[in-house]
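S.K.: Input: structures, listed below.
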Structure P
C-alpha cells in the first residue's frame with residue numbers, strides 16, 4: 001500500500017474545501033470497504049484521503065417532511081437496527097442481509113452507492129423505490145435522481161470534489177409494499193441478480209403504481225418502465241405473474257446473442273421477479 005495523507009474534516013463544507021484544494025487525485029473515504037481493497041492491491045493510489053467518518057451531519061437517520069433522510073456515512077449495521085415504519089422496513093432488511101457482519105459494521109450506504117458496483121443491493125434499493133441522492137460541492141447542494149447519479153454504463157456521474165451527503169427516501173405513503181429479492185452463490189457474496197418490486201394500490205385494490213427494478217445482472221439498475229406502466233389499473237388479483245416476469249426479462253435483458261451467461265441471467269431475473277411480485281401482491285400493505 002502506497003503512503004498517503006489522511007485528512008479529517010469537521011463538516012461537509014470543510015470536506016469539499018479539502019477535496020478542492022488537493023485536486024482530482026484526492027479520494028473520499030468513509031467505511032473503506034471498497035477503497036481499502038483497492039489500496040491494498042494498488043489499483044488505486046490516491047496521495048490524499050479525506051475521511052468523512054468524523055462528520056456528524058453525514059450520519060444517522062431522520063425524518064424531514066415526508067422523506068426519510070439517511071446520512072451517507074450511516075453504516076449498514078446502523079440501518080439494520082433502525083425501526084422504520086411501513087415499506088421503509090425493507091431498507092433495514094436489505095442492509096441486514098448483505099455481505100457479512102464486519103462489512104455491515106464498517107460499510108456505509110453512501111460508500112456502496114459511490115462505489116457503484118452493480119452487484120451491491122443498495123443501488124437496486126434506491127433506484128427501485130425512487131429515492132433521491134443529495135450531493136454537496138463547492139457550487140452548493142443539489143439533489144439527484146438515481147438516473148442522474150449513476151452513469152448508464154456503470155459508475156457515477158460525480159465530479160471531483162463532489163460529496164454524497166444523504167439519501168432521501170420517499171415517505172411511507174409512496175408505496176404500500178416493497179419486496180427485495182436477490183440470488184447469490186454464498187450467503188456473504190454479492191448478488192448475481194436482484195429484483196425490487198414496489199407496489200401502490202388504489203382504494204379498490206387496483207394497481208396505482210408498480211415498479212419492477214432489476215439490479216446486479218445489468219451494469220446499472222434498470223426499471224422495467226413499460227412493464228410496470230402496462231399493469232396500472234389492473235386488479236392485483238388478476239396479475240399474471242409469469243407473463244410479467246417474461247415481460248421484465250424482455251425489457252431489461254433483450255436478446256443480444258444467446259450466450260450461456262445471458263441465458264443464466266434471464267433465468268435468474270425471471271425467477272426473482274416472480275418471487276418479488278408474488279410477495280408484494282400477497283401482502284401489499286405490510
Structure Q
C-alpha cells in the first residue's frame with residue numbers, strides 16, 4: 001500500500017512505464033498469472049502427447065515411431081517442468097518471462113522436428129502456427145516483446161520449414177508470410193488491450209484501497225478526539241485548595257495544562273476585578289473594571 005503511483009503511466013505495450021509499478025502489479029496479480037500459465041502449459045503438454053496416436057498411424061517403421069516418441073516426450077517434459085516450476089513459486093520472479101519464452105521456443109522446435117520427420121503437409125504446420133500464435137497472445141501472460149518474439153519464431157519458422165523441407169510452393173510461401181504479418185498485428189493489439197484493461201483495473205483498485213485507508217485514519221482520529229471530549233465530560237478529581245487536577249496516571253497538574261492537553265483551548269492570564277481590588281486596592285492597573293456588586 002506504500003507504493004506511489006504518480007508515475008503509473010502505461011506504455012504502448014499496455015505495461016507500466018515505471019519498472020517499480022510494473023513489478024508491484026505483477027506481484028499483486030501473481031497468483032492469477034501463475035495459475036493461468038500453469039494450466040495453459042499443461043493443456044499444451046497433454047495435446048502434444050495425445051497426438052502421438054497420429055504418429056503411430058502415419059509412421060512408416062518402428063524406428064520412426066521411436067524417434068517421434070522421443071521428440072514428443074522431450075517437448076512434454078520441458079513444458080511440464082516449466083509449468084511445475086512456475087506453479088511452485090509463491091512470488092513473482094525475474095526469470096519468469098525467460099522460462100515462458102524458452103518453453104514457447106521448445107514447442108515450436110518440436111513441431112518443426114515432428115513435421116520434418118513425418119513429412120507432414122505444410123498446411124498442418126501453418127495451422128499449428130496460427131493456433132499457438134493465438135494461444136500465446138491470449139492465454140500465456142508474458143511481456144509483449146517476449147510474446148511477439150515467440151510468435152514470430154513459431155510463425156515464420158514454420159513457413160521456412162515448410163518451404164525448405166515440406167515442398168511448400170513459392171507462391172504459398174509468400175502468401176503465408178503476408179498472412180502472418182496481420183495475424184501478429186492482431187495479436188499485438190489483442191494483448192495490448194488486455195494489458196491496459198488489467199492494469200487500469202489494478203490502478204482503480206489501489207486508488208479505492210488508499211481512499212478507504214484514508215477514511216479509516218480519519219475515523220480513528222475522530223474517535224480519538226471524541227474520546228478526549230468525553231474525558232472532560234466525566235468526573236474530574238480537583239484539589240479543593242490549589243485546584244490542581246489529577247490525571248489518569250495519578251499525577252496532579254495545573255488546571256490550565258490539563259485542559260490545554262485535551263482540547264484546543266489556550267489560556268492567557270489577567271486579573272478579575274475582585275482579585276485586582278484585593279491585591280492593589282485603589283492602585284489597581286488601568287483597564288481593570290471595578291469589582292462587581294452582589
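Quick note: the coordinates plus some simple rules give every number you see, no bench work behind them. Fair warning: this is a prediction, and the values are worked out from it, not measured in the lab. Cβ atoms are built from the backbone, for glycine too; each structure is taken alone.
S.K.: If mean count of other Cβ atoms within 10 Å over residues 106-113 comes out at 20.4 when worked out from the coordinates, which of P, Q was used?
M.R.: Only structure Q yields this read-out.
S.K.: Here's another thing I want to ask about it. The value -24500 for helix-only ellipticity at 222 nm (-39500 (n - 2.57) for each DSSP H run of 4 or more, over all residues; to 500) was derived from one model only; which of P, Q is it?
M.R.: For helix-only ellipticity at 222 nm (-39500 (n - 2.57) for each DSSP H run of 4 or more, over all residues; to 500), the value -24500 is produced by structure Q.
S.K.: If you rank structures P, Q by FRET efficiency 1/(1 + (r/R0)^6) of positions 98 and 210 (r between Cβ atoms, R0 = 35 Å, to 0.05), which sits at the top with the largest value?
M.R.: Comparing P, Q by FRET efficiency 1/(1 + (r/R0)^6) of positions 98 and 210 (r between Cβ atoms, R0 = 35 Å, to 0.05), the maximum is at P.
S.K.: If volume of the Cα convex hull per residue in Å³ computes to 208, which of P, Q did it come from?
M.R.: Q
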